[in-house]
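Presented below are the structures under discussion, each in the form of structure tokens.
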Structure I
Amino acid sequence: MPELELKVGAKAPAFVLKSHDGANVSLKDFLSKKNVVLIFYPGDMTPGCTIQLCGIRDHWSKFAESDTAVFGVNHADADSHARFADKYHFPFPLLIDTDKKVAKKYGAIRKLFSATIIKRTVVAIDKTGTVAFYRHGMPKEADVIKALNKK
């Protein structure tokens with residue numbers, strides 16, 4: 001089965017997920033209002049994920065200036081997400097994708113032996129619901145913001 005890859009310019013898949021504070025977060029609620037950045041990451045409290053999400057936190061004003069809502073996404077439960085967000089003072093919610101269905105829709109999955117794990121992936125969606133940025137790994141925050149500001 002080939003891995004799904006979203007392309008810049010494609011329509012972003014719809015999703016509804018719960019945040020660590022219990023709110024429902026739906027892409028459709030942001031259309032025509034805000035850009036959305038989804039940061040799919042493998043695990044709460046892990047070194048790489050902590051560095052990546054703290055980088056977003058440290059550049060938060062730039063995301064706010066570009067009218068962008070940011071969400072971390074992985075399969076951990078609300079308690080794990082809340083501990084992670086509280087410890088590092090994230091100004092953005094962490095979304096719970098327990099069954100990894102949203103990660104699969106966004107091509108943020110990889111197989112590791114018999115396990116399916118979330119692949120570190122950053123997706124920026126503009127206010128029209130179009131993918132403006134898509135990259136695996138840990139892209140620079142400035143590159144994500146630049147892609148959103150092209151519109």
Structure II
Amino acid sequence: MPEKLVALRALDAAARTKPSNYPEPFFSRMGKRLKRPLGDLFGLTNFGVNLTHIHPGGESALRHAHSKQDEFIYILEGAPVLITDAGETQLSAGMCAGFKAGTGDAHHLVNRSDRDVVYLEIGDRSAGDAGSYPDDDIVAQFKGPGQWAFLHKDGRPY
């Protein structure tokens with residue numbers, strides 16, 4: 001039986017081998033994003049924690065809103081632009097933002113700078129969650145940690 005992990009340097013955590021679980025044509029948009037799933041390493045099941053890098057020109061995700069999952073981000077390095085239904089907000093290291101489930105306020109980060117953005121993202125893993133994407137022809141249904149079913153807005157599967 002493997003020894004239980006007590007602590008580690010976050011940058012030593014392995015990055016996900018697959019940059020996204022979005023189907024094409026959205027998958028390739030996540031090529032400038034690198035996630036290190038930290039919470040999973042400690043066996044956390046109620047919420048997820050990722051150390052995420054967005055390279056210049058990249059984005060954190062498609063602009064989305066969750067029906068049941070709260071999200072929180074904390075910027076460690078860089079200067080991403082947070083895009084929500086309210087518009088654009090310039091962020092910098094030390095700033096944070098939270099996104100309450102069920103509000104429909106879609107959000108994502110975009111890196112328009114010439115250096116990497118590094119941030120922590122934390123989200124719960126509420127059963128029955130769904131994701132809406134106002135800018136793209138896609139909806140998501142949560143199936144379990146890291147598992148989503150993606151459909152066109154008219155219900156056709158990808």
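What follows is calculated from the coordinates using simple rules that are stated; it is not laboratory data. All values reported here derive from a predicted model rather than from experimental measurement. Cβ atoms are built from the backbone, for glycine too; each structure is taken alone.
Per-structure values
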{"read-out": "Structure (I, II) behind the derived value -8000 of helix-only ellipticity at 222 nm (-39500 (n - 2.57) for each DSSP H run of 4 or more, over all residues; to 500)", "value": "I"}
{"read-out": "Given 20.5 for mean count of other Cβ atoms within 10 Å over residues 90-97, calculated: source structure among I, II", "value": "I"}
{"read-out": "Origin of the derived value 10, 39, 39, 11, 1 (P(r) over Cα pairs in 10 Å bins from 0, in percent; candidates I, II)", "value": "II"}
{"read-out": "Structure from which 22 was derived, relative contact order in percent (Cα under 8 Å, 6 or more apart), options I, II", "value": "II"}
